[in-house]
1. Hey, mean count of other Cβ atoms within 10 Å over residues 137-144 derived from one of I, II reads 18.9; which structure?
2. Taking distance in nm of label points 7 Å out along Cα→Cβ at positions 97 and 281 for each of I, II, which is largest?
3. Looking at structures I, II, which one was relative contact order in percent (Cα under 8 Å, 6 or more apart) calculated from, given that it came out as 23?
4. Please state which of the structures I, II yields 35.9 when mean projected area of the Cα convex hull in nm² is computed from it.
5. To test your reading of the models, identify which of I, II gives 0.00 for FRET efficiency 1/(1 + (r/R0)^6) of positions 369 and 473 (r between Cβ atoms, R0 = 30 Å, to 0.05) when calculated.
6. Please state which of the structures I, II yields -4500 when helix-only ellipticity at 222 nm (-39500 (n - 2.57) for each DSSP H run of 4 or more, over all residues; to 500) is computed from it.
7. Given structures I, II, which gives the highest value for FRET efficiency 1/(1 + (r/R0)^6) of positions 129 and 249 (r between Cβ atoms, R0 = 41 Å, to 0.05)?
8. Figure out for me which of the structures I, II the number 26.8 belongs to, where mean count of other Cβ atoms within 10 Å over residues 161-168 was derived from the coordinates.
Structure I
Amino acid sequence: MNDQRRGYIVLTVNTLAFMICFAAWMMNSVLITYLVDNDVYQWDKAQMGWLIGIPVLTGAVARLPGGILTDRYGGRIVFGTLLLISSVPMFLVSFADSYLHFLLTGLGFGLTGASFAIGIAYTSVWFSPERQGTALGIFGAGNAGAALTAMGAPFILRLLTDNGANLEGWRTLPQIYAATLVITGVLFFLLTHSRKVEQIEGLTLMDRLSPLRHIRVWRFGLYYFLVFGGFVALAQWLVPYYVNAYSMTIASAGLMTSIFSLPSGVIRALGGWMSDYWGARTVMYWVLGICVICFILLIVPRMDIQSPGQGVTAARTGTVTSVGPDEIIVADKTYALSPRQEVSAEDREEGVLVFPTSSFWHEPVVDVGDEVEKKELLARGVTNIYFQANVWIFTAFVFIAGIAMGIGKAAVYKHIPDYFPNDVGVVGGMVGVLGGLGGFICPVIFGYLLRGTGIWTTAWMFLAIVSVISLVWMHLVIQRMMKQRTPTLVRQFEEVTELQPNVNKAD
């Protein structure tokens, strides 16, 4: 069997294994929510957040050592062993009966999150540089496992519990996941082949970590914090977002969330091809630009606001003789009023209003027989601003942002073998750590912003800020690189740009 065919086999099995690991990594987001919603356990929101976030944190932290071990021993041994080891705490979840038990088992099966750094390093050694972007993009599509858990786990739980009649049936779910991890681990050892990067003998741990001294690694990490960490965070955050902002059921919210998470995972393969064809930098420009635009447009919250407007005051002193919805009469003078004009209940329910809608009316503040002085308020003005934040337009922007993030995940990792061909595991592991930490930290930040402001769209404000910082940082670095490598060309271009207005004037 030639190396090319082996590479394709490794890529296929690697992607499948990563998909299984990613599905297992996200299991708590469904299981814990189900147990609390059905009063099996009475945990508050903070406790739920920790139980859902702990596997994400473990997977993030374990990525760096996972990448180092892959560079040292090869992906076949490390990935296969990870699948078998993580199945043990996953199986033990089925015996958990306290908050501490769930916390500890979550710490254990969270190791499945390290599979990404391992798989990236293992995949890259089988493909030439000009094909690595596509290969890594195909492998990365395995994070669609998050969508599989989001859509499939609730359905399985309903079957296992007889639609809630036998709630203890939930304990079979982690057993199914554990068995799947074991089967995948065995197949991984049987079907894959050993290969690792060429190692220099005598390297110490500090030598292996030396690439992390480059600021470029941390810049890549910021990109990945956004496109991967933001993806993981939103895959969990959008369910309560839809429930609270649009009054949806959990099932409907999960379906709407899958519109974001499923394509974002699958599109990663296309992102790898695009990075090979156009270059990772060009792709990242588009990704970050689209993210900035989408997140800014999503910032405007759904709102129904009433604000004081221009009122009607008396032109002279007199007695109020008539008060109606359209006019007020004081003495012999009539004051016209704007009648009440709110958005109809029908328009609100149908969800057809795309743009913010404002209306204005007057509300009388005097009664017949009142004596009023000159310039005294007769009717106060009321301005109503209603913005439906149409759910389908909202979802369309979320979908576009998800596609951009999926492509961006591949583009970020296309940079790594180009700049660090012999340290893909270490650098990829560190970038993966930062991305995974984003998946853990972002929901916490979202929660604090929501609690502090009471506005759900503060999550988009945070992501917009991170997107702008990433885009500006990348642009400044690229400009500096251009000036360093082609100073004469850059100077000539700037001179032509400065002279061009004068030429136009002469014309």
Structure II
Amino acid sequence: MNYSFPVSISLIYLALLSISCNNPENRGKGPYLHYLMAGEPMQESIIFQARLAEKDTIIYEDVHDPALFMSTDLKGKSGKIQFEYGTDPELKDVRKSPWISVSAEDDYIGKFMPRNLKSGTVYHYRVLYGTDENNYSPSPIQRFRTLPSKDAEEEVSFVMVTGSHLARFYLGGGFGKASSQGTEAYRGEDKYEGFHGFESILAKQPDFFIGNGDNVYYDHPDDFQVETLEEMRAMWHRQFFMPRIRKMFAEIPIYWMKDDHDHRFDDSDTTAVHPRFGANPSNELGIKTFIEQVPVTDPEEENPLTYRTIRVNQHLQIWMVEGRDYRSPNEWPDGPDKTIWGEKQKAWLKKTLKDSDATYKILVTPTPMVGPDGAGKKDNHTNPDGFLTEGNEFFNWLSSNDFDRESFFIITGDRHWQYHSIHPTGFQEFSCGAMVDQNSRLGVDPGTKNSNDPEGLIVQPYTSTEPSGGFLRVKVVPQQNVPKISFDFFEEYGEELYSYGLGGMEN
């Protein structure tokens, strides 16, 4: 789809975002650094990623006009990059990656994965970037911390978000006005800084961040379903240019997961055709673009997998599952052969869960398993016309294998409200809610006709009392007896809304 709109010369540059991505000394020389981030932190490795651009600004002709908003992009530029990293804040002990060429083939993105790091250690890093190995500029120095050793007993915390909807932020929940799906467009003087939630998260200083799907929205605004690789890439370019997210990148490493909107379109599977826009983007293009745009898999891996388990320390292990690549068509009737996870991933999940001796085990899923959800949905494990059979089978497997209801938890994205729900089997789920006010809504309550739990079998200790963007923080703190775990909900400006904790010292 080609977004070419007749715009008079008088409209050009109605709004100009003049925020440099780079060292001012490099201005005018190009290429420019679009962003720099560190992803997939482990005990001994990290994935660095940087992108080069032909300019250091994005020009919005009118960010509140859907057509003009969608016509913006930050075009890439070929060049060379080299990552430098070390434990000294001034990189006096610097180690270097090879020089990496970036080009249009990979969207001008370069990645590097050092594998010889020390656990529980703060590292500092930057990227050298320029036209060639003799003409380059250094980026500002950023930092991250590797995970503690797998037997470490120390405090650890992380934050999770979903629904980072840039179009609704600028255009409103109803795309131009307030609606049941969110508030009106954000028009504050700081609007070009991006989501306030990233600033609030940075202030909490978590050890890492999980972007749990719907990081961008390929099928929004309503009339602008993207179809091509170039258009999909532009969605990520706009998101990653926002200053607040780049400030968070500078200090917090990130794990990335995808859901429907950053795969293909709403409720997408591997075969579905969009009712208005057709078959594009394809499942294959959705998978490829996600792996290209974020540091989620080893850049040298030929057949990368996006599901994985991370042993954070002695007391915490997390599992991040893939919910789009292997699923059966949503329209199939529910039954034992219908799956979101696929048999290979499901077998891996069960085996690694049984093998774990972590005090707390957390399943991170892009879509809910407890809910409740709307009665008409077919996209997830809570839906009777969706994948309820697989969901029930998994809860029964947990019960029959004696998983503790106070040590195994589920955290989910996808839903646009925050909640704490308890499945009839006793297992608990926490939904992080949407990232921004403009993408939030009130939830679906247990025991109501418009829910998929009309009999009220789900117990819900907490649900959002008003539409609000925000995030979930999980914290594990060593104590004299059982380590304490807490699940803390915040609204997007950082105010705590609800907290649930278990473990800790006995009185």
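The numbers here are math on the coordinates, done by the rules we state, and not lab data. Quantities reported herein were computed from a predicted structural model and do not represent experimental measurements. Cβ atoms are built from the backbone, for glycine too; each structure is taken alone.
1. Values: I: 25.4; II: 18.9.
This figure was derived from II.
2. On the way: I: 6.1; II: 2.1.
Answer by largest value of distance in nm of label points 7 Å out along Cα→Cβ at positions 97 and 281: I.
3. Structure I accounts for this read-out.
4. I
5. I
6. Of the options listed, only II reproduces it.
7. Evaluating FRET efficiency 1/(1 + (r/R0)^6) of positions 129 and 249 (r between Cβ atoms, R0 = 41 Å, to 0.05) on every structure, the highest lands on II.
8. Of the structures listed, the value fits II.
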